[in-house]
Structure 1
Amino acid sequence: MRKPERNSGMDQTERLTEYVLNEKFENAGETTQQKLKTALRDIIACTIAGTQTPAAKIALKVARVHWGKGRSTVFLEREGLSPMGAAFVNAVMANALDLDDGHRLTKGHPGAVIFPAVLAAAEEREANGRQFLDALLAAYEVSIRAGILAHGLRPEYHCTGSWGAIGAAAGAGKLLGLTSEQLAHAMGIAEYHSTYSPMMRCIDVPAMVKDGIGWGCMTGISSAYLAEQGFTGIPSLFSFPRAQALLEDLGTLYQVERLYYKPHACCRWAQPAVEALRQLKERHPFSPSGVRRMVIHTFAESARLQHTPPKNTEEAQYHLFFPAACYLVYGEVGPEQVLRRLDDPLVLRTMEKCSVTVEDELNAAFPAKALSWVEVELEDGRVLKSPTCQAAGDYDYPLSEEELRAKYFRLTEPLIGREHASRLQDMIENLEELDHIRSLTEMLTIAQGRTMANAGSAD
């Protein structure tokens with residue numbers, strides 16, 4: 001296979017760095033501004049909820065030993081870490097429950113890898129709310145385009161940490177006040193040092209590495225600090241000729257408006273089947289005990305998810321049958337199910353009735369759309385078929401504002417209380433008015449209710 005050739009890349013790189021340095025939240029349209037705040041509210045809620053996971057507890061334990069104390073906030077922890085340590089831990093938390101935002105064409109999760117890096121850099125440089133939003137917006141736009149570009153340049157799938165690190169470096173570099181040249185080096189360092197890991201490996205063998213998000217985030221912010229001191233990097237992905245088309249609409253077409261938001265704590269590829277079950281049950285109410293068999297018709301990547309009983313949270317998330325069975329039993333697939341209901345007898349019995357079939361037309365639609373439909377045979381002999389469904393939460397099949405707010409409170413209230421969660425939400429909605437980003441991070445260290453400190457340990 002002929003390898004893609006680089007052009008000089010200078011004009012493209014300069015165009016990208018100038019965009020990053022000049023992007024302003026206030027210059028984006030009202031729709032973009034609101035979409036960015038929606039993304040921020042969602043990723044904060046996901047990170048708060050993620051504090052209770054075994055992966056988060058291990059990440060925090062290691063970071064405390066090896067990255068040392070600092071002024072950068074760790075969610076629901078009063079003791080801060082170095083910027084790199086806090087970015088790593090918060091990124092692990094953000095993605096730990098697989099509830100964080102995503103973008104279809106990247107096949108990954110930009111928010112979880114860029115937000116903690118931008119937050120840590122903003123704290124370190126004492127940014128205000130508007131400066132933070134400027135950097136977060138730029139980081140989203142760079143990371144999503146890097147993800148689209150990475151998948152186009154290389155035939156195999158690569159995880160979020162691979163390309164998200166570039167966006168994290170861009171956002172952190174903007175806050176650090178890097179020059180255009182330094183910013184170009186930061187993105188090149190991030191690309192070269194990133195977790196360039198085959199995504200399907202973590203699908204086939206689920207583990208806490210997930211999408212390489214924690215390490216990718218830490219790599220991104222570290223790259224910005226290295227570039228600030230004169231460390232040099234390779235020309236980034238954006239120096240390839242193919243990048244030109246993705247750079248032409250910078251500042252005019254905002255990819256943050258095309259994020260999806262997950263209603264369920266599992267891999268996005270499993271969620272079309274859950275949505276199909278939801279629609280089927282709305283039309284034909286039935287109980288899980290009344291199911292004789294269930295066939296999930298889906299695309300190849302979805303069918304590749306786990307089928308055997310999950311032994312841990314990660315296996316439950318990268319699973320096709322477990323979330324479907326959980327939805328039938330509980331009407332939801334949330335933190336409670338993937339953390340504490342792995343051995344539920346009714347869920348396991350329902351899983352035993354599941355099978356999967358790959359459909360050519362659903363393969364052809366992927367990744368532009370992830371689609372599935374389900375066929376359920378009941379004990380009374382009826383055979384029910386759902387329509388073909390995409391996962392709820394896509395930009396062209398969105399969750400309502402009411403549903404998004406309900407998700408926010410569902411994730412935050414058990415850990416910080418309703419009142420505190422409401423005040424935090426109000427602050428996010430008016431973030432551009434903050435004189436200092438630490439007004440936000442102070443809200444994130446105050447835990448009312450159960451926190452990591454008393455939710456168990458990693459030992």
Structure 2
Amino acid sequence: MNLVLISIILLLGFSSYFFGRKKALVIQSSQRLTALPKFYGYYLAIWCAVPALIIFALWSVFEPSIVKGFILDDYDGQNLSKNELQLIYTKVKALALGSYSGEITNYLDNSANKYLRIKGIADNSKVLIILSILIFSISYAYKSVKNNSRMREPVEIFLKWLLFTASLAAVLVTIGIVFSLLFEAIKFFQAVRIVDFIFGTHWYPAKTFVRDGMPDPELMKDAFGAVPLFAGTFFIAFIAMCVAIPIGLLSGIYLSEYAGFKVRKYAKPIIEILAGIPTVVYGFFAALTVGPFLKEVGGAMGLDVSAESALAAGGVMGIMIIPFISSLSDDVITAVPQSLRDGSYAIGATKSETIKKVIFPAALPGIVGSILLAVSRAVGETMIVVMASGLAANLTANPLESTSTITAQIVVILIGDQQFGDPKTQSAFALGISLFLVTLFLNVIALSVVKKYREKYD
């Protein structure tokens with residue numbers, strides 16, 4: 001029903017645009033319009049769809065809680081805990097929807113029937129209210145269009161508030177993510193000293209446990225040292241950049257300066273396909289193909305190569321982020337004014353000399369920005385390192401050995417049932433806030449460099 005209702009609202013809104021525009025053209029034949037015809041269409045479409053969608057969204061948010069309250073009112077006198085009430089409601093809902101396979105009691109059956117009655121009343125009321133709002137808002141908007149009222153200002157105001165709401169939502173989501181990480185990280189650092197976390201060289205959270213709600217201090221001293229994780233993260237990111245920077249930068253230079261139109265037309269989209277491949281596919285490729293291949297080649301050369309080596313994970317990650325450097329480098333090199341090239345050619349410089357001494361220095365801020373954005377992408381990668389690099393937090397500088405990263409450990413810690421009062425679980429949030437700060441720092445630097453470039457050449 002919800003899908004049908006949304007479809008009706010959107011269809012009416014879409015149709016209202018053309019109807020309002022057509023009505024404005026009719027008015028234009030006899031008198032001067034106060035705005036362009038399209039604004040009449042926008043005005044009618046906004047009044048048709050937006051109020052109904054707002055009511056639909058609010059109803060969808062509050063309806064489940066109201067229905068749940070009506071159902072659980074029957075169990076108020078039984079001194080049940082919050083978890084028990086939630087379990088009962090889950091059973092009632094499952095029974096009402098026909099997906100319950102457990103024992104059916106009279107209480108449960110009566111509650112399920114009550115749920116169906118209340119849900120039916122709620123659905124019918126929702127349809128009636130939304131249809132009434134649609135009729136009222138369309139009538140009001142059509143009257144305004146018919147009277148040739150001013151249309152441009154209301155539409156512009158609506159777009160302004162729409163953009164503001166979207167920006168505010170993005171900011172609030174970011175703040176919510178940061179604080180959710182921060183609160184749990186603070187709890188972790190109450191049990192583990194921040195110095196031991198930042199400078200410790202042993203990461204083995206599995207040996208810690210909570211006894212009677214209190215962590216054992218002796219086990220906390222040498223279990224949450226994050227140095228191996230930071231080292232592994234940046235080591236694999238370094239290997240990835242050793243692959244991505246040369247290939248990405250050189251391909252960007254070729255596409256922008258040497259490739260013909262036909263080559264550029266097909267080569268650039270093919271390279272950018274790499275950015276659209278899911279990271280789990282790269283993980284499979286690294287774990288099932290690249291890792292065993294490196295192990296086999298290393299064995300033939302007399303080297304002890306782990307099947308889950310940092311080289312395999314970093315190499316595949318580098319392939320994944322090639323499009324970030326290639327595409328952005330291509331764009332910033334292409335954006336260098338043609339007058340700089342012409343001036344270089346005019347004094348007798350060759351194409352390679354022009355690229356080396358004129359174009360590359362001019363595009364350097366943008367290129368640096370693309371590299372920093374790619375580094376932040378590599379640092380935050382998860383699936384490739386989880387599937388190809390192993391989970392042992394080894395402090396090593398040998399690319400042929402396995403190591404682990406911050407993201408891989410977060411995944412391992414938060415898999416399965418967790419006790420959020422356990423420092424082991426809370427350590428994932430400490431790692432998360434650390435990774436957030438690192439990537440934020442890299443992104444700020446990258447954006448500042450890109451901004452400098454834009455101010456100079458736009």
Structure responsible for -16500, with helix-only ellipticity at 222 nm (-39500 (n - 2.57) for each DSSP H run of 4 or more, over all residues; to 500) calculated and labels 1, 2 on offer: 1
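Identify the structure, out of 1, 2, from whose coordinates mean count of other Cβ atoms within 10 Å over residues 105-112 was calculated to give 28.0. Kindly include the intermediate steps, with their values, before the conclusion.
Working: 1: 28.0; 2: 14.6.
Going through each structure in turn, the value belongs to 1.
Tell me which structure, out of 1, 2, gives 26.0 once mean count of other Cβ atoms within 10 Å over residues 97-104 is calculated.
Numbers: 1: 26.0; 2: 9.8.
Traced to structure 1.
Figure out for me which of the structures 1, 2 the number 12.1 belongs to, where mean count of other Cβ atoms within 10 Å over residues 57-64 was derived from the coordinates. Walk me through the intermediate numbers first.
Numbers: 1: 19.4; 2: 12.1.
Value 12.1 for mean count of other Cβ atoms within 10 Å over residues 57-64 corresponds to 2 out of 1, 2.
Which of 1, 2 yields 0.60 for FRET efficiency 1/(1 + (r/R0)^6) of positions 17 and 73 (r between Cβ atoms, R0 = 30 Å, to 0.05), as computed?
Details: 1: 0.60; 2: 0.10.
Among 1, 2, the structure yielding 0.60 for FRET efficiency 1/(1 + (r/R0)^6) of positions 17 and 73 (r between Cβ atoms, R0 = 30 Å, to 0.05) is 1.
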Structures 1, 2, by volume of the Cα convex hull per residue in Å³: label with the highest value: 2
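For distance in nm of label points 7 Å out along Cα→Cβ at positions 233 and 289, which of the structures 1, 2 scores highest?
Details: 1: 5.7; 2: 2.9.
Once distance in nm of label points 7 Å out along Cα→Cβ at positions 233 and 289 is tallied for 1, 2, the winner is 1.
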Comparison of 1, 2 - label where mean count of other Cβ atoms within 10 Å over residues 137-144 is highest: 1
For 13.9 (mean count of other Cβ atoms within 10 Å over residues 25-32, calculated) the corresponding structure among 1, 2: 1
Per relative contact order in percent (Cα under 8 Å, 6 or more apart), the highest-valued of structures 1, 2: 1
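Where a number appears in this text, it was derived from the coordinates with a stated rule and is not lab data. What you see is a predicted model; the values in this text were computed from it and never measured. Cβ atoms are built from the backbone, for glycine too; each structure is taken alone.
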